[in-house]
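The structures come next, written out as structure tokens.
FYI, it's all coordinate maths here, none of it is from the lab. Worth saying up front: this structure is predicted, and the values here are computed from it rather than measured. Cβ atoms are built from the backbone, for glycine too; each structure is taken alone.
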Structure P
Amino acid sequence: MSIQVSLNGLSFCALSSPEKKIIFFKEISFPRKLNPSGVLQQIEKLYYEEEFLKDGDFDVIVQYSNELYTLVPQKFFDEKNASDYLKFNTRILETDYVAHDLIEPAGIVNVYIPYTNINNFFFEKYGEFEYRHCITTLAENFIKESTSENQKTKVFVNCYPRGYDIVVVKKGQLLLTNSFTCHTKEDFIYYLLFTAEQLELDPNEFELILVGKITANSDYYQIAYRYIRNISFLKTSFGYIFAVDQEPPKGYMHYTLLKAFS
């Protein structure tokens, strides 16, 4: 089962591997941004209400979506000093646990803070389980999709309620990742164009590829289309059968959730 946790919402997706069938899918968006304690309450409520989750024996991967991360070249990374890499751009509490993932194609370590209270909940439910940061999943896979020597610079934007992640890749090289909070279309385009300016990218040249909670009818898409020449949605093909009585989720809208299975 793939679980995605953020302060803005939750997503759960269970896959029956032999048949490649999605047998459970649940998405919850919070009306406002919560703190980790509030998110845990929502998880506990969901496990109380959903029969599928109560007694299931799953192999679990949890992905955290938050801005509490920083990237460090692998050759400079020292696990004993992991918190030092974060203290310049993230407020760290004494109770915080610092984790890290290796973004293998780039030789870069993603140092981040998972939510300890939520990790403890899933450990009590399932025992040992895998967890990682969403940026790790995004960067790993977008690098693999951008290895051609002749391709333009690609700017991937992963949208979610009240913000987005941005991953910039050129010819298989990771140039930048960052996460922004935004509440209006003006916020959205400002951070996007500011990032392009800092990297000296021409809006008429780079490819903007959209992932996550965005559609062609949204204000965010419309304003991006006005300022950026090459814009598209990420093409996905996971090949899963949707076995529950719901409309299948669009792959690009739940990219990290579904990519956890591959």
Structure Q
Amino acid sequence: MPELPEVETTRRGLEPHCVGRVIERAVVRESRLRWPVPAELATAITGARVWQLDRRGKYLIMRLDSGSAVMLHLGMSGYIRVVPPHTPPLKHDHVDFLVGSDCCLRFHDPRRFGSIHLTEEPAESHSLLRSLGPEPFDARFDGAYLYAQAGNRRLAVKAFIMDSRIVVGVGNIYATEALFRAGIHPARAAGRVSRKRFEGLAVTIRAVLAEAIEAGGTTLRDFSRSDGQPGYFQQSLDAYGRGGQPCRRCGRTLRTSRLGQRATVYCPGCQR
């Protein structure tokens, strides 16, 4: 699944192709995504100028000069490519945004778990966004914040930092990597992590995500960047997907367990 670094990489790749340009046309070939594509989408956005392309959590927000906004979620396997307008669509190319006369932003989603929303209200007030926690790079996200949110909670710390109401964008890959670097066992109760250790974890979360963004994301399953090229952070993974292999720090065998229906890899020697 595309996580925050993949979505931010997509945003950066699309931004120069759409910001400041007019949406000439939108083409919906398949409206049956996770939620139906709004029937009025094409009519509502045609002729509008894109004045900003933002990201909130794993959502891309295309802000239009009409005051409305288009929110896009890539789901499990979706991505957006920049292609010439007359490029023949592939099987799972569901929606096109034709920007200017020479650019098409093409939404591709084989599993159809992604979504496209049209909102007339400020995007941050939308029901899908208003309950989200802070961004990992926000000033208010730090160890003190995590410690206060943890309280006496028995929830595993990995599930805690993956909760988008606590902090957005820390998916399975990056939660696994951040906890490994911070030396915290993923199954430890969030309420039993000290403030000092949360301070280190907050710094580590930001560092892991920043490195992944600079590397263009992680190549796992179907993800590719807006230019069709893969991300390269997978080459830097220390824990995720390495169960049964030796720890690069201490040499002990990395173990795999399940937390919240997700596989998680940890080092029994380095993480406690």
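Of the structures P, Q, report the one carrying the highest value of mean count of other Cβ atoms within 10 Å over residues 83-90.
Top value of mean count of other Cβ atoms within 10 Å over residues 83-90 goes to structure P.
Of the structures P, Q, report the one carrying the highest value of distance in nm of label points 7 Å out along Cα→Cβ at positions 59 and 131.
Sorting by distance in nm of label points 7 Å out along Cα→Cβ at positions 59 and 131 in descending order puts P first.
Taking volume of the Cα convex hull per residue in Å³ as the quantity of interest, name the structure among P, Q where it is greatest.
Once volume of the Cα convex hull per residue in Å³ is worked out for each structure, P has the highest.
Supply the structure label, taken from P, Q, corresponding to mean count of other Cβ atoms within 10 Å over residues 139-146 with the calculated value 20.0.
Of the structures listed, the value fits P.
Once distance in nm of label points 7 Å out along Cα→Cβ at positions 91 and 123 is calculated for every structure in P, Q, which label goes with the largest value?
Q
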